[in-house]
1. Can you tell which of P, Q yields -7500 when helix-only ellipticity at 222 nm (-39500 (n - 2.57) for each DSSP H run of 4 or more, over all residues; to 500) is derived from it?
2. Taking 15.4 as the value of mean count of other Cβ atoms within 10 Å over residues 45-52 derived from one of the structures shown (P, Q), identify that structure.
3. Suppose FRET efficiency 1/(1 + (r/R0)^6) of positions 149 and 197 (r between Cβ atoms, R0 = 35 Å, to 0.05) works out to 0.75; of P, Q, which structure was it derived from?
4. log10 I(q)/I(0) by the Debye sum over Cα atoms at q = 0.13, 0.15 Å⁻¹ computed as -0.78, -1.08: which structure among P, Q?
5. Looking just at distance in nm of label points 7 Å out along Cα→Cβ at positions 5 and 37, which of the labels P, Q belongs to the structure with the highest value?
Structure P
Amino acid sequence: MKSNLQRLEFESEAEFKEMMKACWEAFENPFNSYLRIVYYLKDSSPQERERSIQIATESAIRHHAQRSPNSYWMKIIEPTHGKLIGAANWIYFEGIADTVNNADPVVALWWPEGIGREYANNFIRQIEAHKYYLHCNRPYLLLNIAFTIPEFRRKGAMKLVMDWGVERADELGVDAYVEATETGRLLYEKYGFMTYYEVVVNTSVENSSTTWKNLEETLTPEPQYFMWRPIKGKFEVGKTWLPWGTEPFIPLVYETLK
């Protein structure tokens, strides 16, 4: 059945805030600790949630402006009621000066100084360590984030997102990347993305405090799958190399990751 969903561009700060509210709904159902790590949430009160959503909104707008015109935010709308049911951000990076990591390790300054910040630092640094594409002197397209709210999943929203992104990557003639959850990875594989690394964040530390143990329990990191789609989606076993590879690439497939 053909979907009646529509893909539109963002036009105002209010739409970004609506998007972030939907993003929190998506990442909390089922629960994924990612947003609570990258956007500090002191408690579960409505006031604290609103504060965090506002900060996340301002961050999204700021980063979008910094990457303009190469940042492409899109919202997915259910036209009957005009409801935003999903969104995504594709970013085009033009080359080495645009992508290389700062030599200094990431510090989660949005967390108050203390054990919580150390926990967030540990998570983010382990994720950042496997973004090998940041050090390749070649342009690429990155799916920075994508989500659908629970009641509209499997109804075509992400097809609109992925069709646009894959077509754009092919027009540009560049590689594409995404960091995926397990559920998302299955979708991205259908569009020619292949897993090159599975990151299972290690939260173990010696003589961990009660606070650290509580964070391990409440903000357990989900596995992250780093995925690559070759230029034009062309891949031949034994002949295709990762941009930073030293030998032909063998994708990690679902069966080997379970």
Structure Q
Amino acid sequence: MSPTPFTFASWNINSIRARAHHVQDWLERHPECDLLCLQEIKCEDSQFPAVFAEAGLDVAISGQKAYNGVALIGRRPFAVTHHTLPAFDHPSARYIEAELDGITIGNLYLPNGNSGGEDGYATKLAFFDALAARARVLLDAEKPFAFIGDFNVCPTDEDLAPGALSTDDALVRPETRAAFRRLEWMGLTDALRALQPTGRHYTFWDYQAAAFQRNAGLRIDHALLSPRLTERLKSFVIDRDERAKEKASDHVPVLVTV
């Protein structure tokens, strides 16, 4: 008997307090989504809008004042396994992990790496190292799992519009791409590329220079699946229409069904 389909999604919302109504509307239009992973909520736990819990949804938050922050919104109760990424010794709120229906989901907001000089970039690589260590633990336990969120990396030149970034940008530096490939070499699968090996598909368009209207985008929101979850992969959808809405986030939701 095939497992019951499970759909989880990721969305860098760029301030949950500014866009709670966007999330409410999106959840109403996507009843198939079992678990929504949010990044860059930009608020402390106590400031997270109460409307979701009041609607009977399960909510878990790893927040931070004004910056970063991640959260989970589930249609059914889930078990939080980590509020931070093990082995990532940094105060920023960038990871929360939970288990639902026997699947472990790591929701992440990886450092951009373009600010703070080389120390800031080193923090980005340190997060990748900690993520690889977490992947090893979960792989050794033979758990079905996914890492999903804003990875702040364009894995290949096909994952950004021509000329969208300079070659020394932290999102495309060789070390950044190598860190992403390392996760793939460990056995994780880029869900989109498993289904669509080629083509330009973007998840982010800057607010500047009419980037969305020109389709000058980046693919930086990813889902990496463990082998057991990859076997179940049914679809990966980029909800591009969300970017065209008034006061939209600069990222759009991505949905994975396994």
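1. On the way: P: -11500; Q: -7500.
Label of the source structure: Q.
2. Working: P: 12.6; Q: 15.4.
Traced to structure Q.
3. Numbers: P: 0.75; Q: 0.95.
Structure P accounts for this read-out.
4. Working: P: -0.92, -1.24; Q: -0.78, -1.08.
Of the options listed, only Q reproduces it.
5. Working: P: 2.6; Q: 2.0.
Result for distance in nm of label points 7 Å out along Cα→Cβ at positions 5 and 37 over P, Q: largest is P.
Every number here is computed from the coordinates shown, using simple stated rules; none is lab data. All of these numbers come straight from a predicted model, not from anything done at the bench. Cβ atoms are built from the backbone, for glycine too; each structure is taken alone.
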